[in-house]
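There are structures below to look over.
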Structure P
Amino acid sequence: MNIHALLHIPYESPGYIEKWIRVKNHNLTYTKFYEPFNLPDIKDIDWLIVMGGPMSVYEDDKYPWLKAEKEFIKQAVEKNKLVLGICLGSQLIAEVLGAKVYPNKLKEIGWFKIKTTEAVKENAVFNFFPKETVVFHWHGDTYDIPAGAVRLAESEAAKNQAFIFNNKVIGLQFHIEVTELLLNNMVDSGIKELKKDIYVQTAEEIRSGIHNCTSANLLLHNSLDNLEGITGAK
């Protein structure tokens, strides 16, 4: 497969997603919006991965490239591509699908539980997810679930943590792609945000939970395997 990733900032790489792609011998290309960029022809890609970043989807004036990115995501959805968004990526997908994206009442940064919905049991991609599991979060915004999409998970801080649309368009508010390197890069780069709050952990607390990367990556690995099967990839 030809897999294309949209990156918004250097320290939020695809993490374990890239490892999975390499193991499977798929091709991986990038558009990096923090550099001069060109977007590929939509017909040349099979999957689109939209990564995270500290910006918000409604900051088009501050980040003019957001308009081009949203249009590209829209094309990918319309052309029936597999589209996976992480954190900001999930918010961009939600907006493209017509849902509202807005500041959450509380920031959620650190290792916190998510609970899956009943719909997960019947979903071919995520039906192996446990009822509760600890994952990594780093977001201040949230979104409404797009019309026609299925809500898959929630947390105490944010009701809408994941959704799937037409079985091929997925938004994950949380970060199950984090590796030890990616996690440390995120903490080092966002250290000023880590002011202890009800759902904001300190840098030390986040780093002490680094062992959770293993279980998170396994969830992602199995999810990607399922998506590969559904899309008929070889």
Structure Q
Amino acid sequence: MKQLRIRCFQHVPFEGPAYIQEWAAKKNHVFAITRLDEKQPFPTLDQLDFLVVMGGPMGVCEESKYPWLVAEKAFIRACIESGKPVLGICLGAQLMASAMGAPVVPNYRPEIGWFPLQKTEVGKSQSLIGAFNTTTPVFHWHGDTFGIPPGAKHLLKSEACVNQAFLIGVNALALQFHLEMTPQSLMNMVQNCGHELLSGEPFIQSATEILGNTPLLENNNKQLAVLLDKLTE
């Protein structure tokens, strides 16, 4: 595998690349982070080989509050249209959807905690997720959901959220869930967003449940490594 220049768009201090940066280091890729919340400038397309777009608590339409969202969506679209690999996680996936013409709306229920996925009929035939293990729960933290952009392949779903992943072309992948979490980044999420852990919601687990399942992160990270290898091969 050739050395890649990976650029990561980060939106808040507590949702960084986590395991993705570890994977990049193991593969000897060059990894750089653009902190959009700190008004760092966007790169040019010729400065990167692979774009990773992280999560965050803001919504894709909050452009008056976060004016960089306009430029970010335009950059994501340009990246996808140029054929460069793109990975969007949670908010990043929603930004991909919005950039490519699909709606992003509140999900009928928030989904926070460890829940399993299912492959769609289309997903079952896609080599990218052929080895994806849907028996082990993955970590979720979202209130919104994305539509599937025109021409994209709908790959995964869950009980609480129909649209969990889509693929544009062969290397632009949007994931509503968080395979990248490490024990520290999981703790950071609970500490910074714990006010969203409302009791009585059927798809919101407690902080104790969330942190008590930290051992599941190892499997999540392994699954992400396979996806990253396939996206960049």
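Ranked by distance in nm of label points 7 Å out along Cα→Cβ at positions 113 and 193, which of P, Q sits at the highest value?
P
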Candidates P, Q; distance in nm of label points 7 Å out along Cα→Cβ at positions 49 and 65 computed = 3.8; producing structure is Q
FRET efficiency 1/(1 + (r/R0)^6) of positions 25 and 105 (r between Cβ atoms, R0 = 35 Å, to 0.05) - highest-scoring structure of P, Q
Q
Which structure, out of P, Q, was distance in nm of label points 7 Å out along Cα→Cβ at positions 73 and 225 calculated from, if the result is 2.9?
P
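Read-outs: derived from the displayed coordinates by stated rules, not from any lab. Quantities reported herein were computed from a predicted structural model and do not represent experimental measurements. Cβ atoms are built from the backbone, for glycine too; each structure is taken alone.
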